[in-house]
Structure P
Amino acid sequence: MSPRARIRYREELDQLEARALEGLEMVNETLTRTLEAYRQGDEELAQRVIADDDRIDGRYLEVHQSILALLATQAPVAVDLRLIAALLDVIKHVERMGDQCVNIAKLIPTVGGDGPEAGRGIAERIVRMGEQVHAQISQARHAFAGRDVEMARDLVLQDDLIDDLNRECFALALDLGGDFETREWAMASILVARALERTGDYTVDIGEQIAFVVTGLFQEFEDASHPLEPGGNG
């Protein structure tokens, strides 16, 4: 590859990374609107979240197709090939995060707003989950941009809070009881919490890709059969 072609190739790869990481910013913006629709019971805003998912899907297709084109015209090796594989994973999770926001938005007519007085504890936990997911998406983006493996690994510890809150929501929903509308609200709340829990998991997956880019080794940060000990190698 000539020096000029090499520079052009590097610029294309850098631009692809920037577009993929901008996708995480787009998801965080969508998540902010989704949480606002949840708090306010704003069905109109929820519909805008659903319609706006086309932008995130468009970014996924743009980055995905551009990566395939780069692979077809270049022969990346070593670190560049790892980066390209990681970017494919990142943009896939961007699209999935957007889908989870849509899933929540579709539940707003049932679950948005104040909800039953007895369910206030569930609603408060869901808001906390959403705020934590928002922070983790930002952390994943900064960790990827800075190739910061320690920050990436910390996403596992951060995600534990989301997992705990999700379990608490489930337990509270089971105990809620009441009339049909209250039970329907509780079941919809479980689905909202589950969507946020999955989104948090996606940030951990992105963290694993960061470690792969830096080290060349892929390892799940958290494996139920082989839990990762602090400071250890699993």
Structure Q
Amino acid sequence: MEKRVICIIPARGGSKGVPKKNIKLLNGKPLVQYTYEFARKLGIFDTICLSTDSEEVLNIASRLGMDTPFLRPESISKDETSTFEVVKHAIEFYKVNLDKEFDYVCLLQPTVPFRDIEYLLPRILEHMSNSEVDTIVSFREVPHQYNPKWLFMLKENSSYILPIDKNGILKRRQDLNKYFHRDGSIYLFKVKNLVSNSIYGDFIAPIILSDSNDINIDTMKDWDKAVNFYIKKK
């Protein structure tokens, strides 16, 4: 049976680090447009939906061609609002108001403007063909100097520092296990995961990235990095 897949692009109107960052122009295009164009090129979605609390963002997204059937309620448009709440709201809206249900959800954050489709697409399709996989997430390796086996923390109620690992600090880099962090490029998961109040499920398939597109815009420093990266690409 063919899988029904919705892409959700969350783009609030407000932002503290970079004002109106989701519609701020990067080389003449609203930031959110980069993610929308990537979603279209993937070619695996039945619907590409924008979730926003802003009329301004909604109007821009609608002109670009995104599906904009709702304004996100203020109650789930706060700094502390979880990704889970945003996704759940969109899925329930489509089911109740538009009589549309999906098997998979893909969450694409507009703060990651540069994605390598030639690298990502075959890996996405490979993992989606495996029925055991509940979730697909992009990761990058944690640099060895930030490896948990080499990190320290302040002792509670003290000015002394202790190793995070109670077994102490490993002496040799060669003995370190590899650790990975989510880089925000892509989250793709089964809708049924939401029943357990999580997007992850039991089996997470990683897509390990190592390219130079490691840009996730949260501050003006990140924005400047994106501008410089784009200029170098031209």
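Every number in this text was worked out from the coordinates using simple rules, so none of it is lab data. Quick caveat: nothing in here was measured; it's all calculated off a predicted structure. Cβ atoms are built from the backbone, for glycine too; each structure is taken alone.
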Subject >> Top of P, Q by mean count of other Cβ atoms within 10 Å over residues 150-157, largest first >> reply: P
**OP:** Identify the structure, out of P, Q, from whose coordinates log10 I(q)/I(0) by the Debye sum over Cα atoms at q = 0.14, 0.23, 0.27 Å⁻¹, for residues 78-125 alone was calculated to give -0.56, -0.84, -0.95.
**Re:** P
Original post:
Given that distance in nm of label points 7 Å out along Cα→Cβ at positions 94 and 158, derived from a single structure, equals 5.2, which label among P, Q identifies that structure?
Top reply: Q
**OP:** Figure out for me which of the structures P, Q the number -8500 belongs to, where helix-only ellipticity at 222 nm (-39500 (n - 2.57) for each DSSP H run of 4 or more, over all residues; to 500) was derived from the coordinates.
**Re:** Q
Original post:
If we compute distance in nm of label points 7 Å out along Cα→Cβ at positions 22 and 182 for structures P, Q, which one ends up with the highest value?
Top reply: P
Original post:
Quick one: volume of the Cα convex hull per residue in Å³ came out at 178 when computed from one of P, Q, so which one is it?
Top reply: Q
Original post:
For which of the structures P, Q does the calculation of distance in nm of label points 7 Å out along Cα→Cβ at positions 70 and 174 return 4.7?
Top reply: P
**OP:** Determine which structure produced the value 2.7 for distance in nm of label points 7 Å out along Cα→Cβ at positions 54 and 110, calculated from the coordinates; the candidates are P, Q.
**Re:** P
